[in-house]
Structure P
Amino acid sequence: MSLQVVQISDTHLALDAPQRSTDLANCVSAINALPTQPDLVIHTGDIANRGLAAEYPIARHLLDQLKAPYCLIPGNRDRRATLLAAFSAEHCAQSAQGWIQYAIERYPVRLLMLDTLNEGSHKGQLCAERLAHLEAMLLADTTKPAALFLHHPPFEADGIPDPFQYADWQDVTRLDALLARFPQVCGVYCGHVHRFIDGTVGGVNASAISCLAGDLRKGEVSAAQRKLPVFKSLILPG
């Protein structure tokens with residue numbers, strides 16, 4: 001039995017950029033209008049632009065309009081404490097170590113949410129402790145396929161000025177070796193780079209989605225395209 005997931009990313013909501021709230025509202029309406037509702041909507045980070053307490057209630061109000069359930073992980077612009085204060089455990093969960101890193105087990109595909117936030121840096125981090133936590137999540141059930149969701153793409157993002165989106169590329173090397181041991185991993189899904197880019201990690205297909213904030217989209221994007229909702233429908237094998 002397959003699982004239908006919709007991925008959105010990089011809303012960058014800000015009090016001084018009201019159009020981004022409109023972009024998210026329009027995207028919510030577009031998802032709600034899909035002929036078949038997804039089982040889950042996943043926001044892969046940079047929910048708020050500055051991680052301010054005043055920014056997250058806007059996100060919560062708009063995301064609560066979704067017909068489908070939703071969950072989220074932090075991006076480099078987010079702040080864990082303010083994010084956790086704004087959303088319930090239904091939408092994000094904190095690990096014992098303090099990261100927003102958790103597994104969703106209620107579907108035929110296990111959904112593993114990873115926290116790559118590296119405080120004080122736009123680049124990502126997957127420290128030894130977070131990788132050990134991921135390994136434990138993967139070991140917890142090897143009988144079902146698993147999909148990973150994280151903010152920073154853990155692959156060389158060709159065609160952009162800086163293709164390496166981790167402060168220490170050894171984090172990616174270690175992740176690559178870890179995922180190669182778990183053939184049940186069926187996909188890796190990211191945001192952060194504000195454009196669509198594909199790659200691989202650990203022999204697994206990986207992809208990054210463009211940002212929902214229309215004014216921040218990178219690459220060749222027309223004025224008309226910037227007004228369109230950006231989301232990605234994923235059919236994950238069960």
Structure Q
Amino acid sequence: MEHAYSLKGVMVEKKDREILSIAETNFAAGKRYAIIGPSGAGKTTLLRVLNLLQEPTRGQVLYYGQELIYSGSNRLAIQRTMSMVFQKPAMFSGDVFYNVALGLKLHGMAKKDIKGRVEEALEVVRLSHLAKQSALTLSGGEAQRVALARALVTRPKILLLDEPTANLDPLNVAIIEEAIKSLHTDNKNTIIMITHNLHQAKRLAEEVIYMNNGAIVEQGTVAEVLLNPKNKETQLFVSGEMVY
């Protein structure tokens with residue numbers, strides 16, 4: 001099995017406090033993952049490490065078998081094979097079409113090829129009718145859908161999602177989830193998503209990782225972690241009994 005990521009002894013320290021400590025784990029290429037756990041568990045820090053936004057204090061991160069280097073000219077080339085959608089996306093001045101096309105322009109795609117790709121991405125997130133609207137006037141749900149279109153338009157090998165549907169209404173949640181499924185069906189890319197919605201994890205993921213205190217407590221299939229967890233802490237978390 002090919003691994004998109006392999007982590008060993010990865011630690012991140014901040015102000016003499018350990019905020020991430022991953023003994024060893026792998027993310028299989030082409031698989032969909034959901035990362036769950038309480039706030040402050042280290043979930044976002046892990047995503048930032050995977051996207052080369054946060055250099056580990058120590059440890060080794062392999063990307064398709066090659067060790068990630070968090071500085072130097074090769075960093076940008078690797079990051080361009082990934083896309084990350086944050087919980088609160090930033091919209092740039094300009095219309096929706098411009099915001100979605102920006103990534104392709106930065107990748108150096110020819111102008112004649114950009115139009116079709118952007119139109120396709122906007123159709124997937126059901127925003128074709130807003131292509132010429134200023135991105136700064138969008139609702140929260142619309143802005144998140146634009147951010148997702150901006151991520152998927154580059155057809156990344158890796159899609160990292162940090163609570164992409166937090167605080168959104170059911171319609172926007174359904175559209176975003178369907179777009180994520182469509183992207184994976186078409187491109188067989190690796191998707192790693194943080195979510196506090198256990199039902200969403202069941203709908204979208206093949207494998208679930210439960211984290212707490214910066215560490216992976218339990219990892220396995222949806223059935224193993226969400227329906228029949230072995231770890232007592234995981235059992236309490238997924239049942240809603242654990243209070244933080």
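Just so it is clear, none of the values below were taken in a lab; they were calculated from the coordinates. Predicted model only: the values in this text are computed from it and were never measured. Cβ atoms are built from the backbone, for glycine too; each structure is taken alone.
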From the coordinates of one of P, Q, Rg and Dmax of the Cα atoms in Å came out at 18.1, 56; that one is structure Q
One of P, Q was used to compute helix-only ellipticity at 222 nm (-39500 (n - 2.57) for each DSSP H run of 4 or more, over all residues; to 500), and the result was -7000. Which label is that?
P
Once mean count of other Cβ atoms within 10 Å over residues 21-28 is calculated for all of P, Q, which comes out largest?
P
Value 0.95, calculated as FRET efficiency 1/(1 + (r/R0)^6) of positions 157 and 213 (r between Cβ atoms, R0 = 30 Å, to 0.05), assigned to which of P, Q:
P
Value 0.85, calculated as FRET efficiency 1/(1 + (r/R0)^6) of positions 37 and 85 (r between Cβ atoms, R0 = 25 Å, to 0.05), assigned to which of P, Q
Q
